[in-house]
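Trainee: Structures incoming, each one as structure tokens.
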Structure P
Amino acid sequence: MDNSTIKVSVLCTAYNHGAYLRRTLESFVGQQTDFPFEILVNDDCSTDDSARILREFAERYPERIRPFYQPVNLYSQGVNLYEQVLYPNARGQYFAVCEGDDCWTDPNKLQLQADFLDAHPDYSACVHNTVGEYLDHSRPDGPLFPQTGDRDIPFSLVIRGMSLSFHTSSVMARREVLLSLPDFRDVGHSYGFTDYSAALWMTMNGRVRFLDRCMSAYRIGSNASAWSTGVGKNYKKLLRFVRGEIAVLDALLPHVQGDEAQQVRAVRREREYELLYLTGDAGAMLRPPYREIWRTKPLSHRVTTVLKAAFPGLHRLYRRKKGFTEGEG
């Protein structure tokens with residue numbers, strides 16, 4: 001394909017996604033568009049049959065799929081696979097992202113998002129609703145976000161967390177936006193996540209449109225080794241995640257001012273409060289500036305915090321028995 005004719009580059013990273021990759025790739029090649037698009041897939045030295053599946057599809061669709069096979073696992077060496085492998089090789093005007101264990105569920109996804117961005121040059125990205133597929137059947141599958149119609153996603157929502165905004169499998173962003181991500185992207189990557197940083201940057205470089213149409217699926221629990229799997233139940237993972245968010249917010253502050261800077265500081269204080277909770281410092285939770293956050297919590301939380309602060313010895317004993325050791329993470 002002529003580089004100048006490619007409108008969208010589909011970017012996908014795969015590692016031991018053999019159980020899901022076939023459906024993922026089928027959802028890519030099944031997109032119905034009136035423009036050329038390419039599919040870049042990086043297999044990061046998988047030990048299962050992911051590379052074999054990728055080769056099969058690359059042979060079937062040589063004009064569309066551009067595979068990258070790594071002889072060693074780059075992610076474990078701290079390499080940002082998007083920045084160092086996929087972005088430099090992508091030729092599209094827009095970048096659409098989907099991990100190898102997620103997939104798209106609507107064959108018109110790329111067309112709808114590209115049409116929107118073509119018609120609205122003041123928007124940096126277009127995202128959409130996503131179905132959560134709970135592989136352990138702990139919850140029924142359904143939309144990740146309340147279905148309230150198409151809308152813009154503001155900075156004030158994204159700064160509070162990706163779980164309130166949109167899922168990575170829904171992102172289509174302008175090439176120049178994702179190629180210009182600043183230093184706080186690297187900070188996020190050092191803690192094992194980059195979607196939060198990228199989402200913030202998109203809202204800072206234009207408007208982000210949310211299409212209230214489920215066009216992708218997030219397979220929850222597909223990879224037991226992924227940093228996000230069980231982060232809410234794993235003490236060490238949760239500690240690292242919260243500390244990572246605080247580090248990203250610190251790096252973000254020099255890039256914002258005015259109301260946005262106030263929002264960053266407010267969210268950072270909330271994350272500090274979470275960290276105090278995780279590390280068992282109930283006394284600090286009751287003192288300024290965190291006391292105002294404590295006052296907004298449910299009654300049960302407020303009461304238990306007071307009791308923990310009143311009986312620190314018992315609280316430390318309880319934490320040791322539960323395996324919650326201060327300073328871990």
Structure Q
Amino acid sequence: MTDILVIGGGIIGLSTAIALSQRGAKVTIVERDICGKGATWAAAGMLAPEAECLEGSLLEFGLRSREMYPQWISSLMRLSGLDCGYWCCGIIAPIFSERDRLVLSQHPKYIDKSQSHQRQSGLGDSILGSLWLPEDGQVSNRKLAQALITAARALSIKILEGVTVYEIARDRDRVTHLETSAGKLQSDRYVLATGAWTRSLLALPIKPIKGQMLSVFDGDRKLQKVIYAPNCYIVPRQDGTIVIGATVEDKGFAQGNTGAGIAQLLNNAIAVYPAIADMPITETWWGFRPHAPNEIPILGVSDYENLILATGHYRNGILFAPITAKCVTDLIVDGIVDPMLSF
């Protein structure tokens with residue numbers, strides 16, 4: 001027995017488990033594969049509520065979570081002793097058409113072509129201006145995942161990896177147990193944080209959207225700002241790695257990179273930042289984002305009184321992790337329903 005069983009060991013499950021443990025709960029994580037190896041591992045790690053053009057309550061949710069990041073990262077680093085690659089480097093969102101330039105020139109964060117090139121040298125000539133978003137930034141998602149796993153273990157959170165949940169067993173309005181490859185698992189409360197694989201357990205409107213990605217190496221480390229273009233994003237790490245993403249493919253769980261996908265990413269990235277053409281490719285990979293209707297996460301209470309939902313974060317799981325963990329923990333521990341749980 002455990003107080004709370006968290007189903008899913010990605011960034012949302014790990015973050016929520018840690019927040020619950022810090023409030024005194026005895027927590028177990030059940031993960032079908034290896035913790036942090038799904039969408040969390042495949043992400044670029046952008047913290048970009050403004051660059052992503054989130055709107056309304058979802059924008060407020062993202063801004064609140066971005067605000068939490070410095071303190072949240074400091075806490076994780078203390079718990080884990082690991083660096084998370086958090087870097088408030090700012091994001092440039094380039095503009096390519098005269099029509100868009102005329103519309104966005106009224107934006108308070110608009111900068112013209114000359115200012116854009118001053119902010120980041122080496123941009124492509126086709127860029128007519130940009131939005132400069134100094135509060136958006138990034139975290140190294142893979143370093144962050146390792147820090148979360150280490151912090152969870154430091155808090156004595158039990159982690160069951162390689163355990164598949166076959167069924168969430170229910171009786172009327174309560175979950176009774178989980179049927180798993182390790183036998184029955186039982187708890188007082190359950191948190192569903194299964195991302196793109198959610199529909200295998202509960203009939204929620206979430207589907208996988210595949211994203212192919214690659215990285216190159218910038219030995220000169222001249223790129224110091226994230227570039228968020230309409231058809232690609234380019235994320236420089238402090239070690240010289242540049243992450244380039246991502247395709248958007250509604251093809252179920254189709255595995256693998258494709259020549260067309262990687263070529264598309266490279267061509268788009270080179271048009272934005274031409275120096276990429278001469279950089280060596282260091283890695284290619286893919287992952288599956290959990291898409292929910294209108295790209296809005298499914299959070300909070302479910303049809304079962306002891307099952308809480310924390311899934312469907314689509315492109316913003318890394319950004320939304322701190323605020324999701326707080327809202328879910330406040331709901332479970334204190335019964336507080338944050339207004340953000342009902343977008």
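Trainee: A value of 16 was derived for relative contact order in percent (Cα under 8 Å, 6 or more apart); which structure in P, Q was it taken from?
Mentor: P
Trainee: Another question about this same structure. Say we calculate distance in nm of label points 7 Å out along Cα→Cβ at positions 71 and 167 for every structure; which of P, Q gives the highest result?
Mentor: Details: P: 3.7; Q: 4.4.
The structure with the largest value is Q.
Trainee: OK, next. Where is FRET efficiency 1/(1 + (r/R0)^6) of positions 191 and 279 (r between Cβ atoms, R0 = 25 Å, to 0.05) largest, in which of P, Q?
Mentor: P
Trainee: For which of the structures P, Q does the calculation of helix-only ellipticity at 222 nm (-39500 (n - 2.57) for each DSSP H run of 4 or more, over all residues; to 500) return -12000? Display every interim value, and only then the final one.
Mentor: Details: P: -12000; Q: -8500.
It was calculated from structure P.
Trainee: Now for a separate question. For structures P, Q, calculate distance in nm of label points 7 Å out along Cα→Cβ at positions 15 and 255 and state which one comes out highest. Present the calculation step by step, with values, prior to reporting the outcome.
Mentor: Working: P: 2.3; Q: 2.9.
Comparing P, Q, the top value of distance in nm of label points 7 Å out along Cα→Cβ at positions 15 and 255 belongs to Q.
No value in this document is a laboratory result; all are computed from the given coordinates. Given the structure is predicted, the values throughout are model-derived calculations rather than measurements. Cβ atoms are built from the backbone, for glycine too; each structure is taken alone.
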